[in-house]
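Below are structures written as structure tokens.
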Structure P
Amino acid sequence: MDRSRPWITYLQATPLSLVFLVFFVVPIAMVVVVSFFDYQAYDILIPDFTFVNYEDVFTANVTYQTYWITLKFCLTVWAITLALGFTIAYFLAFHVRTVTMQIVLFLLCTIPFWTSIVIRMIAWIPLLGRNGLINNALVGTGIVHEPLEWLLFSEFAVIVGYVHLYTLFMIVPIFNSMMRIDRRLLEAAVDGGATGWQTVRHVIIPLSKPGIAIGSIFVIAMVMGDFVTVNVLGGGQIASIGKMIATELSYLQFPPAAASAMVLMGLVIVLIALLMRFADVRKEL
């Protein structure tokens, strides 16, 4: 950096700062302002400064239940995607020897992303439905005597959809961290008498923490705000914060939707802050 002309540094950072200001800070500020507005059936926005919208968020039992369901989805999907993501990333990083094969396998993982999220969720209906392929196979083989009703339009179906959508977001950062591990450390662990599990536990997992943290941030943020998966695979019977906000917006209830969005964002920030305490994400950036 040229200390004699520090203004050059600020000038270089100005374009990105303006983009950040216009597309992030200003929209968030507008949502904060609207969250304190009042509203009525025929008046979408009434400029005011009221805490009623936030009081409704923190006092309604239905809201507490919705937050609990969303948090349960988040933690369950996080645990499953972490287990799958770490296992797949470990296989790609340490058992697939050629870069070409690693690229091919990554491309196979991205195939579902070639279609829209709605199509990917609808594709589960013929599999999980009462007369779907899985139920037909279970009944045909005699494992069950009648179709399982809880496979579709249930919390199970929503979790399956989330895992399908977001496992790749856990694989990529963990794989990136594993590829940065010096292979001589693994050889030293083996020479020191460490078993395979001990090497994973004491060498690979600690050095993969930044990737685990980044993948966890992706998964948590997307699950907490998702409403499409809940709508399609929940069949209108499952609630979530994202779905609640989308419903309020559809009824033009912008102030309560803004208040719910700010509370949700605060909850996501708290979860991310807890993750940041266990890993230095800056090592991956």
Structure Q
Amino acid sequence: MKNKVVIIGAGNVGLSYAYALTNQKTKVNEIVLIDTNEDKIKGEAMDLNHGMPFSPSKVDVKAGSYEDCMDARIVCICAGASQKPGETRLDLLNKNDKIFDSIIKSVLQSGFDGIFLIATNPVDIMTFIAQKHSNFPKNKVIGSGTVLDTARLRYLISNELNINSKNVHAYILGEHGDSEFPAWSNAFVGSKSIYNYLSPKQLDEIALKVKNAAYDIIDKKGSTYYAIGMVLVRLTNAILDDENTIFTVSSYNEQYEVYIGMPSIVNSNGVREIIDIDMSHKECELLTKSAMIIKNEIKKL
């Protein structure tokens, strides 16, 4: 079976995703790069293919066109204006809405019927826009959501406690942006509550570091891309392997009628369901606030 992934947008995020795919064991056997700069993607495809003797899987990388979307399992949209220093993710909205309109039309003309994976910021709103433009079933349009933020949270906790991050079970929920928040009521190290390990002050400091992480990286190196590339590979594997794994992807929330980062079961059909976790009263208020921010921005379109 051809497990083709089409990556639209050969900027830092798209190429980090492609590079990570060639360096990890996956079921992906074909990667197609699409970008307005055709010479660039031809060069990028050549460069990636030359590393295949050292890749754990055999993957064919090529520069392509929207016609290649027809038999793809996943179309990942990374195209869009990049976040500049001092800009919030929401500042990018109007720029990227116009870009998506054109991209989605071109993808649909190919007859594509797979999973849309959205990485362009502001990702919750762009995922909503992708679903509206495509009219795909809501479960087949997924945003990277707060998966990266959750990874940052787990890394920071593991670093603080000197415990493997794989044994840290904690989530960042809400908008992938300034209104995101950690659901401390559902945070565990092993099977013990996070409150057994860290003080409220320490938790607040970690939460602030997570929220400001992207801004700090942008200030220092211009943009973030390596970690989100790895996030996209992990989501790709969950889809192609039909894993039924829980991620805080941006999935459609019926209550708020927006895409927002919530623990969701991801498999070959996209999002199987959102996990309804018990949150504290404060966390419920924070989620509602975050959803309203997303909803209000969508109304401006």
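The maximum of FRET efficiency 1/(1 + (r/R0)^6) of positions 114 and 162 (r between Cβ atoms, R0 = 41 Å, to 0.05) over structures P, Q, that is, the highest value, falls on P.
When relative contact order in percent (Cα under 8 Å, 6 or more apart) is calculated for each of the structures P, Q, the largest result comes from P.
Cα extents along the principal axes in Å computed as 80, 72, 33: which structure among P, Q? It was calculated from structure P.
Each of structures P, Q was scored by mean count of other Cβ atoms within 10 Å over residues 10-17; the highest score is held by Q. Which structure, out of P, Q, was distance in nm of label points 7 Å out along Cα→Cβ at positions 74 and 218 calculated from, if the result is 1.9? Derived from P, not from the others.
Can you say which of P, Q returns -21000 when helix-only ellipticity at 222 nm (-39500 (n - 2.57) for each DSSP H run of 4 or more, over all residues; to 500) is computed? Computing helix-only ellipticity at 222 nm (-39500 (n - 2.57) for each DSSP H run of 4 or more, over all residues; to 500) on every structure in P, Q gives -21000 only for P.
Rule-based calculations on the coordinates, nothing more; no lab input. The structure presented is a predicted model; accordingly, all values stated were derived computationally and were not measured. Cβ atoms are built from the backbone, for glycine too; each structure is taken alone.
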